[in-house]
1. From which structure (I, II) was distance in nm of label points 7 Å out along Cα→Cβ at positions 89 and 209 calculated, if the value obtained is 3.9?
2. Of the structures labelled I, II, which one yields 0.90 when FRET efficiency 1/(1 + (r/R0)^6) of positions 73 and 97 (r between Cβ atoms, R0 = 30 Å, to 0.05) is computed from its coordinates?
3. Thinking of I, II, which structure, once relative contact order in percent (Cα under 8 Å, 6 or more apart) is computed, gives back 17?
4. Can you rank I, II by distance in nm of label points 7 Å out along Cα→Cβ at positions 57 and 153 and just name the one with the largest value?
5. Comparing FRET efficiency 1/(1 + (r/R0)^6) of positions 65 and 201 (r between Cβ atoms, R0 = 25 Å, to 0.05) across structures I, II, which is largest?
6. When distance in nm of label points 7 Å out along Cα→Cβ at positions 121 and 193 is compared over structures I, II, which one is greatest?
7. With mean count of other Cβ atoms within 10 Å over residues 17-24 computed per structure, which member of I, II shows the largest figure?
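Any read-out appearing in this document is the output of simple, stated calculations on the displayed coordinates, not a laboratory observation. Only a predicted model underlies this, so the values are computations on that prediction, with no experimental measurement involved. Cβ atoms are built from the backbone, for glycine too; each structure is taken alone.
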Structure I
Amino acid sequence: MPVVKDSLRRLERDVIACERCPRLRRWCLEVAREKVKRFAADDYWGRPVAGFGDPAAQLWIVGLAPAAHGANRTGRVFTGDRSGDFLFAALHRAGFASQPTSIHARDGLALTDTWVSASVRCAPPANKPEPREIAACREYLLREWALLRPRLRVVLALGRIGQDAFTDALHGAGEIGRRRLPFGHGLVHDLGGGRALIGSYHPSQQNTFTGRLTPASFDAVFATVRSKLAG
């Protein structure tokens with residue numbers, strides 16, 4: 001049989017069609033069916049959420065998972081919730097996004113030199129995916145890595161879980177020597193091949209409302225990203 005060449009479009013189709021995690025699929029559909037009052041008139045996506053952005057990206061941002069009433073509603077990662085508001089405002093300030101807001105999948109947002117996705121592609125209850133669910137999505141992270149790698153210079157991991165999922169995947173595939181790397185806001189690791197991994201606190205409401213992550217401290221991370229890309 002001929003070998004089918006992978007692509008970001010093929011990966012997107014496979015992610016959207018995925019049914020590997022019954023708990024997550026039930027939860028996403030339940031949330032999409034019952035909704036919440038403020039979004040009662042919306043048609044929820046209710047399916048796994050693929051990555052999006054610039055296919056020739058040098059920067060790949062890896063988050064944790066779609067939000068129940070964010071990407072699970074809008075169908076685009078980090079779109080329609082406060083975490084996305086915080087992230088895309090920072091990307092716009094850093095020159096990676098065409099606008100500072102990400103409201104719905106057809107709002108005109110375009111990313112420059114940046115790809116955004118999550119380590120888990122379905123919204124999990126209480127924003128806490130189980131280890132087996134993270135493992136079930138590992139194939140998608142590795143396929144994204146392989147497709148983006150030719151131009152990729154920086155991976156920005158949002159939160160410890162997102163970073164661990166990424167490094168677990170690469171270690172399991174023999175791409176890096178250590179399964180887990182220390183996590184810290186702004187901490188940089190060498191992935192080899194001229195590529196860097198940078199950690200950042202996740203732009204969750206818990207972090208942004210408490211001041212653990214501020215616009216200034218997030219901007220500092222993107223300044224490090226820019227310096228790595230320039231170098």
Structure II
Amino acid sequence: MTSSIIVGGSSGLGRAVAQRFADRGDTVIITSRTTARADTVATEIGGTTRGMAVDLSRPETIAAALVEVGEVDNLVITAVEQSVNSLSDFHITEAIKTVTIKLVGYTETVRALRDRFTPDASVVLFGGLAKERPYPGSTIVTASNAGITGLVKTLAIEIAPHRVNAIHPGVVEDSPKWRDVSDHPHVPRTPIGRLVTTTEIIDATDFLLRNTGVNAHDLFVDGGLLIT
């Protein structure tokens with residue numbers, strides 16, 4: 001049976017990925033910052049899903065938090081802190097937290113679990129479209145998502161022969177934030193004529209996990225959004 005751990009799997013795209021994997025029969029672990037939240041969502045997802053408390057903003061605690069994890073076939077890390085932070089109104093504490101989660105926390109999670117990877121195990125790290133398409137207040141989000149590109153390239157060497165890739169989702173039309181918005185400015189600039197869907201993000205994540213020829217790759221799932 002396939003074992004999948006979704007760090008940040010208690011909400012958003014991480015939860016959607018966890019649901020898909022649980023529905024197909026994987027043994028799934030999801031994480032949240034609190035045990036209560038992780039356990040509640042794990043019960044809602046069903047199957048053989050269980051919850052675990054892991055706080056990527058405190059990387060020194062990650063290894064101990066993951067000590068009970070057994071063999072890992074799929075590791076997906078989606079946890080994120082996306083507070084608005086611009087140069088003109090710069091919040092240092094929030095900036096440090098964002099970068100710590102996205103770069104230090106992601107790295108430490110891979111390091112802590114590496115010795116439990118099965119021979120064909122694979123890793124997917126979530127970045128974001130802000131890496132290429134900055135928006136007002138995205139200074140640190142853009143920088144940390146760009147850092148994911150460098151991280152997958154070095155991790156591909158460090159954890160070889162295991163694979164690691166990054167996925168950078170565009171705006172997701174059926175996410176709670178955007179499902180009721182019909183005039184998002186990205187739509188007329190996207191060749192497919194719409195925003196991408198949660199299902200498309202899940203499928204792309206699964207592709208990166210299972211395709212053994214894809215490694216150290218940045219996959220943009222944005223419908224071909226054009227720069228104008």
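1. Numbers: I: 1.5; II: 3.9.
Among I, II, the structure yielding 3.9 for distance in nm of label points 7 Å out along Cα→Cβ at positions 89 and 209 is II.
2. Working: I: 0.90; II: 0.50.
Source structure: I.
3. On the way: I: 20; II: 17.
Comparing all candidates, it corresponds to II.
4. Working: I: 1.6; II: 3.1.
Looking at the calculated values, the largest one is II.
5. Working: I: 0.95; II: 0.45.
Max of FRET efficiency 1/(1 + (r/R0)^6) of positions 65 and 201 (r between Cβ atoms, R0 = 25 Å, to 0.05): I.
6. Details: I: 2.1; II: 4.5.
Largest value of distance in nm of label points 7 Å out along Cα→Cβ at positions 121 and 193: II.
7. On the way: I: 15.8; II: 21.6.
When mean count of other Cβ atoms within 10 Å over residues 17-24 is computed for each of I, II, structure II gives the biggest number.
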